[in-house]
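S.K.: Given below, in the form of structure tokens, are the structures.
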Structure P
Amino acid sequence: MYFITGLTTLDPSHKSRCLGYYRDKQEALSAVNENRGGFDQGIYNYLVIEKIGEGIHAIVEEETWFRWVNLVGSYRHRGC
């Protein structure tokens, strides 16, 4: 599964929330690129898509980070 999490900052003590998930990576990427959830409502400066397998305390297999860029009005891949 590909989970989308929003973060206010990169400080671990600040607000974050799992906003949803998709079974397909391309769908998760499209959701972020199209801002389907209205993620940009001034709360989440960063989004991360994490591929996490089934189970308890499953390890993240893959991460894709995005940062909100006001100048272009969308999330941009951070290349981390």
Structure Q
Amino acid sequence: HDLVYEAPSPEERLLREEEVGRLLDAVTTLADADRELIGLRYGSGLDTSEVAQILGISEGGVRTRLWRVLGRLRGALAHE
């Protein structure tokens, strides 16, 4: 099987850029601590144990906070 890469159309690229822009706007509305959490986990690609160590909280605390923060982001994006 040959793998074929199909570049996104200009319309698909524009939609994706708009989605990323809305997400970044939503992230800017978060509290500083929540932005730091999102940045460590997804921006820096750290796992929950690494994030927990940096923030000085348990892994369960990281997972709980991420769940809540991601829920707020989903809600913010759904109401646009």
Structure R
Amino acid sequence: MILQTSKAQFLFEQNTQISGAVKVFSDNKEELHRLFVNSEIQDSDQSGWKYSVDSCRQELAHVLILLVKEIESTGILQSNLDFA
């Protein structure tokens, strides 16, 4: 799954080396650190992605909820009106 914010892009994949974990890739180290505070940020060998972290699914769920809470609903409403 790819997710894009105003500051970064993220790629979420199943971690094949750690059971029940996910690997999160990003092009923005600061945003990755902000969202995954307790995880060690690594340099990524994945093409197109500079950094990565290993995360459990519960932490990923928490991060996704945090991102949803950061959405400005007025900005979304304005964007939808612009398309009409």
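S.K.: Rank structures P, Q, R by distance in nm of label points 7 Å out along Cα→Cβ at positions 12 and 36 and report only the one at the top, that is, the highest.
M.R.: Across P, Q, R, distance in nm of label points 7 Å out along Cα→Cβ at positions 12 and 36 peaks for Q.
S.K.: Also, quick follow-up: Work out which structure the value 74 belongs to, where volume of the Cα convex hull per residue in Å³, for residues 28-67 alone was derived from one of P, Q, R.
M.R.: R
S.K.: With distance in nm of label points 7 Å out along Cα→Cβ at positions 20 and 60 coming out at 3.8, pick the structure among P, Q, R it was computed from. Spell out each step's value before the answer.
M.R.: Details: P: 2.0; Q: 3.8; R: 1.4.
Attributed to the structure labelled Q.
S.K.: Which of the displayed structures (P, Q, R) returns the greatest value of percent of Cα pairs over 20 Å apart on calculation?
M.R.: When percent of Cα pairs over 20 Å apart is computed for each of P, Q, R, structure Q gives the biggest number.
S.K.: Now for a separate question. State the single structure among P, Q, R that was used to calculate helix-only ellipticity at 222 nm (-39500 (n - 2.57) for each DSSP H run of 4 or more, over all residues; to 500), giving -3000. All intermediate terms of the calculation are to be shown ahead of the outcome.
M.R.: On the way: P: -3000; Q: -21500; R: -11000.
Only one of P, Q, R returns -3000 for helix-only ellipticity at 222 nm (-39500 (n - 2.57) for each DSSP H run of 4 or more, over all residues; to 500), namely P.
Here, each number is a calculation from the coordinates, and none is a lab measurement. Computed from a prediction, not measured in an experiment: that's the story for all the values here. Cβ atoms are built from the backbone, for glycine too; each structure is taken alone.
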